[in-house]
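Take a look at these structures.
Each reported figure results from applying straightforward, stated rules to the coordinates on display, with no laboratory input. Computed from a prediction, not measured in an experiment: that's the story for all the values here. Cβ atoms are built from the backbone, for glycine too; each structure is taken alone.
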Structure 1
Amino acid sequence: MLVSILGVAIAVSFDTPVEMASLATEKELLPAVFGRTNKSGTPIVAVLVTIGLAALLILSGSYLFLVNLIVLAAFLQYITTIFSWFKLRHDSTLPTGMKMPGGMLFPIIGLLVILYLMTSLAWTTWLIAVGMAVVGTIVYATDDRRNKPKEKIAG
């Protein structure tokens with residue numbers, strides 16, 4: 001288990017700043033400050049924010065607490081994937097993919113199992129998750145770039 005968590009930590013340390021900068025510059029889902037780079041092209045603000053969040057998490061709990069946070073994050077990703085499947089399975093703009101045996105049975109069973117497993121997480125894990133969601137909502141709501149009209153590129 002230690003190797004698995006270490007792998008996740010290493011992957012997150014490389015991916016998070018790049019994804020944060022991309023969300024700020026390309027997708028405009030985060031404030032532009034997160035996309036600022038230094039002379040080398042490193043998204044320095046995103047790196048510093050990632051380091052700060054990681055330091056807070058390391059100082060806030062034990063190893064098992066961090067495992068719970070990673071498990072909760074994985075569960076939330078699985079849930080969003082299942083909900084996406086429900087929404088997009090009949091979308092005519094997407095290419096047809098594989099047909100799942102049992103139709104909706106397995107996604108529903110998966111969703112129920114995940115929700116059941118999530119009930120075993122500690123309340124502090126849920127508190128951190130809700131806190132992060134609130135902070136994310138505030139950051140998203142205060143970024144006014146979404147409300148500005150897009151400039152048309154002549155070409």
Structure 2
Amino acid sequence: MIEEKFIIFDQGNVNKNNIEYLRELKKEGIYFITKLRTSSASRFIETVDKSAMPLIYSKEKSKNMKTEIYGELIEGKVYGKMSKMAVCYNPDIMKQKCHTLDRRVETAKKMVKQGDSIGKIKAFISKYNIKRVLVLKLIYPDFCQTRVI
């Protein structure tokens with residue numbers, strides 16, 4: 001006999017009404033797992049010290065390469081109620097994201113130096129959502145490098 005059941009869905013389904021509905025199913029032994037939207041997740045991610053996270057997954061990709069994921073279970077309020085969340089960190093993905101951001105920042109700088117129109121530059125910044133990164137790069141020139149462990 002199955003005592004507990006879990007529903008797993010992607011972040012596209014996360015909204016206050018769906019979460020409230022799923023919380024009601026807990027009374028019937030049905031639980032749910034979902035990914036938080038990036039806008040909601042950042043406030044939890046910022047509370048975790050990545051350097052202190054334990055290794056929770058490791059898989060060898062080849063003889064000299066392996067994927068490692070670090071994670072920690074934390075609690076915090078989501079839509080007004082305490083919830084448990086797994087905060088995970090993959091250094092390889094972080095390096096890749098930083099490399100991509102650095103490349104896009106360099107492209108924006110190049111556009112400015114070339115004298116591209118303000119409209120074209122703003123469209124590029126908006127398309128790749130790098131406004132915040134550009135501001136941080138102005139304040140902290142080595143922004144991405146300081147974020148990678």
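When Kirkwood radius over Cα pairs in Å, for residues 45-124 alone is computed for each of 1, 2, the one that comes out at 15.4 is 1. When relative contact order in percent (Cα under 8 Å, 6 or more apart) is computed for each of 1, 2, the one that comes out at 23 is 1.
Consider the structures 1, 2: one of them gives -13500 for helix-only ellipticity at 222 nm (-39500 (n - 2.57) for each DSSP H run of 4 or more, over all residues; to 500) as calculated from the coordinates. Say which.
Working: 1: -22500; 2: -13500.
This figure was derived from 2.
Among the shown structures 1, 2, from which was the value 67, 43, 26 of Cα extents along the principal axes in Å calculated? Going label by label, the one that fits is 2. If distance in nm of label points 7 Å out along Cα→Cβ at positions 53 and 85 comes out at 1.2 when worked out from the coordinates, which of 1, 2 was used? Working through the options, I get structure 2.
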